[in-house]
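Coordinate-derived values only; no laboratory data. As the structure is a prediction and not an experimental result, all values here were calculated from the model. Cβ atoms are built from the backbone, for glycine too; each structure is taken alone.
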Structure P
Amino acid sequence: MALQDDFEKAAVDIKGLPSRPSNKDLLELYAFFKQGKVGDVSGDRPSKFDLFNRSKHDAWRRIKGMGQEEAMQNYVDKVNHMLTEAGMLD
């Protein structure tokens, strides 16, 4: 299966987790997903009063420069690890 297919499958599979991931894991997943889909972060950093979007922006900015394929692979690996820990993968 091609990396793009694995990436898209992981994006669907992650929604089947029995419990909500930690905020740290969610931010890491978000950053890898956005870097894989879009590339480097763009746009202004959200206001300090918009903590939710500011945290997402900052997580994405931390991996600026990472290649899109590397980000996709990291996303797939992270999802598979979380699914395995949840007993959903062998």
Structure Q
Amino acid sequence: MPPHHVLDREVADLIVSVLNLETTADRVLADAPLFGEEGDLGLDSIDALELALEIGERYGFEFEADDDRNTEIFASLCALCRHIEENRTK
């Protein structure tokens, strides 16, 4: 399995477990929207905050609440993993 697929699976598992979703990680599609009514998971801003805290702790960096890119960063599993790869320190 290529490294980016490992991270995709790891982050999908994290999303499901941290947010106590009633789904499985394999149902979190790489390019599907994570947030809003059109998103498969229908996540909201509170979910984003919980994810940001857990991801920051696990991968060694912090999200900036006022970052204009946050909508893009959290747009999909693929976008989130790309951001993690670019910023992780552990």
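Of the structures labelled P, Q, which one yields 1.8 when distance in nm of label points 7 Å out along Cα→Cβ at positions 16 and 32 is computed from its coordinates? Only one of P, Q returns 1.8 for distance in nm of label points 7 Å out along Cα→Cβ at positions 16 and 32, namely P.
Computing helix-only ellipticity at 222 nm (-39500 (n - 2.57) for each DSSP H run of 4 or more, over all residues; to 500) across structures P, Q gives -15500 for structure Q. When distance in nm of label points 7 Å out along Cα→Cβ at positions 8 and 24 is calculated for each of structures P, Q, structure P comes out greatest. Each of P, Q could give relative contact order in percent (Cα under 8 Å, 6 or more apart), but the derived value 30 comes from Q.
Tell me which of P, Q gives 34, 30, 20 when you compute Cα extents along the principal axes in Å.
Details: P: 42, 28, 16; Q: 34, 30, 20.
So the calculation was done on Q.
Match the computed value 1.06 of Rg/Rh (Cα atoms, Kirkwood Rh), for residues 40-79 alone to one of the structures P, Q, and report its label. It must be structure P, since only it matches.
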